[in-house]
Every structure is written in structure tokens, then in C-alpha cells.
1. So log10 I(q)/I(0) by the Debye sum over Cα atoms at q = 0.11, 0.18, 0.23 Å⁻¹, computed for just one structure, reads -0.39, -0.85, -1.22; which one of 1, 2, 3 is that?
2. Match the computed value 2.5 of distance in nm of label points 7 Å out along Cα→Cβ at positions 14 and 38 to one of the structures 1, 2, 3, and report its label.
Structure 1
Amino acid sequence: MRPDESLLVSAEITNLSPHPATETLQLYIRDLVASVTRPIQELRGFQRISLAAAESQFVTFTLTGSDLSFPGKDLLPVIEPGEFLVMIGSSSADWRSAKFTYFS
């Protein structure tokens with residue numbers, strides 16, 4: 001990912017129950033190497049979906065450079081190059097992840 005690009009993050013969600021269900025999916029990021037200490041998980045989006053029994057649906061989030069920014073040492077917004085972990089799940093404790101690299 002470069003500063004002028006965006007990253008699409010998708011996951012297929014399946015309702016394994018015999019009943020309709022509603023789920024709120026959450027998107028988190030983690031900066032694996034930064035010049036300042038960052039939170040382990042930062043919420044960057046969420047979507048609520050409804051699924052019929054045994055239905056599957058794709059959920060897609062869009063990440064941009066501004067989603068990767070944080071207050072630097074001088075407290076001004078900064079985006080640093082490096083590796084990030086992106087996580088999608090129903091909570092901050094129940095997620096699946098993938099890694100990507102941001103280039104400045």
C-alpha cells in the first residue's frame with residue numbers, strides 16, 4: 001500500500017445456525033513497528049449484517065493512509081512505513097488476521 005492507494009479488506013461470513021442472525025463485524029489494525037508505542041488493536045471500522053440460516057456474505061472494508069495515521073512524537077499526525085496487521089471479527093477477542101506493508 002502506498003500513500004495514494006487504498007486497501008480493500010474482505011472476509012466471508014457464514015451463519016452456521018438454522019436461524020437468522022445479525023452480526024456486527026469489526027475491523028482492527030495493529031502497527032507492528034512504530035516510533036512510538038501504539039495500541040495493540042485500533043478499531044478502524046464496523047459493519048452490521050443480517051444473515052439467513054446457512055447464508056454466507058462477503059463483508060468489505062476500505063483502509064486508506066489516514067486510517068494508518070497516529071499522533072507522532074510532536075503530537076502531529078504521522079504515517080510511518082512498515083508492517084501492519086489487519087483483523088476482522090465479531091469482537092476484539094474473536095478475529096482473523098492478515099499482514100500488509102505500507103510504503104511511504
Structure 2
Amino acid sequence: MVKTFDGAAFRAAMQEKKTLVVDFWATWCGPCRMLAPVMEKLSDEYAGRAEFVKIDVDDNPDLAREYSIMSIPCVMVFKDGQLAGKSVGFLPQPAMKEFLEKYL
């Protein structure tokens with residue numbers, strides 16, 4: 001299950017040094033809506049290995065600035081409170097899984 005985080009929830013998870021897969025998105029973004037079901041399926045597949053979350057960049061512009069997000073969807077993997085990997089743009093499920101396998 002992909003959870004919706006705001007900035008406070010994201011920062012709390014980072015303090016706990018959880019492994020996070022974060023989908024930075026916006027409601028008006030077509031490719032973001034295409035990526036949502038892919039992320040849902042992968043969140044089930046990787047349950048226990050990472051927490052999957054989505055953060056709306058329009059509602060959390062400070063995080064978008066902090067991580068220099070210029071294009072969405074932007075999926076970032078955080079391990080032990082540090083950015084481990086980044087993917088920009090829509091990827092179909094096999095390609096997104098290949099990306100995640102590098103970090104999970």
C-alpha cells in the first residue's frame with residue numbers, strides 16, 4: 001500500500017532511517033496518474049523491504065525545492081536517511097522494478 005505523506009511525516013520517517021520509496025507527484029500530472037497503479041503493485045511486492053509513499057509537490061513545495069525536483073513523476077529511494085537513487089518520468093512496471101532492485 002502506498003501511503004500519502006506530508007512534509008512532517010516524511011521528515012519523521014527520515015529520522016527513523018526507514019527505507020523509503022517516495023513518489024513525488026501532482027494531481028494534474030498525467031504520467032503521475034499512470035505511475036500510481038505501478039507503485040501500488042510494487043509496494044505489495046516489496047512489502048517489508050521498503051515503505052512506499054507519495055508526496056504531492058504542490059502541497060509540499062519545500063520538499064520539491066530541497067530535493068531539486070524539476071520534473072514529475074520523480075521517484076526517489078532513501079536508505080538510512082540518505083538519498084540512494086532517483087528516477088524521473090514514467091516507467092512501466094518492469095523498468096520501475098529494475099530501478100528499485102538496485103536499491104532494495
Structure 3
Amino acid sequence: MGLTRALGGASLQDDIRVVGVNPGPIMTDRLVGGLQVQAEKRFGDASRWRECMDGYPTLGQEPGQPQHIADMVAFLASYLSAYTTGTIITIDGGHMGR
């Protein structure tokens with residue numbers, strides 16, 4: 001994160017923007033696999049992995065979707081975000097604020 005900020009602060013002179021995306025819990029195969037391991041330990045049944053999501057943000061809803069990350073990356077790569085550099089965008093449904 002520090003490197004992203006430092007590079008982004010100096011990179012505009014070369015017409016380069018540097019941004020980072022810091023994803024929180026995103027519904028991927030990796031996340032589901034980790035939840036299955038937790039469910040196996042807690043309940044003895046990996047298929048009960050959804051019950052291990054009780055600590056996730058947004059009022060018990062599922063974690064974010066990969067499309068949430070893709071949309072932000074597309075925005076950051078577009079001209080709409082031409083003045084964005086040296087920053088980290090966190091996409092976590094408010095998880096870090098809890």
C-alpha cells in the first residue's frame with residue numbers, strides 16, 4: 001500500500017497512474033474452500049459452509065461478487081478516473097469499518 005501511494009505520487013510526470021484495489025471477502029472458489037474447511041472443523045460437514053459466513057458485513061448477506069471488483073478495475077482503467085493515482089480502493093462491504 002505504501003509503495004502504491006509513493007509511486008502514484010511521482011508517476012504522473014510520466015503519464016502513469018498507480019492505483020491499488022484492496023478486496024475484502026469476495027465470493028470466489030478460494031473463499032468457499034476456506035469456509036468449507038471451517039465448516040468441516042466446526043460442524044463435521046463441509047457442505048454447511050454458508051453457516052460460517054455469520055461474521056460477514058452487510059446484514060448477513062453473502063460476501064461481494066467478483067463483478068464488484070471487475071467494475072472498479074474497469075472504472076479505474078477508464079478516462080472517468082483519469083485523476084486517480086496513488087491511492088488504494090477498498091471494496092469490502094464496510095468490513096474494515098466494523
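1. On the way: 1: -0.39, -0.85, -1.22; 2: -0.27, -0.79, -1.38; 3: -0.45, -0.86, -1.12.
The value was obtained from structure 1.
2. Values: 1: 3.3; 2: 2.5; 3: 4.1.
Derived from the structure labelled 2.
FYI, it's all coordinate maths here, none of it is from the lab. None of the values given here were measured: they were computed from a predicted structure. Cβ atoms are built from the backbone, for glycine too; each structure is taken alone.
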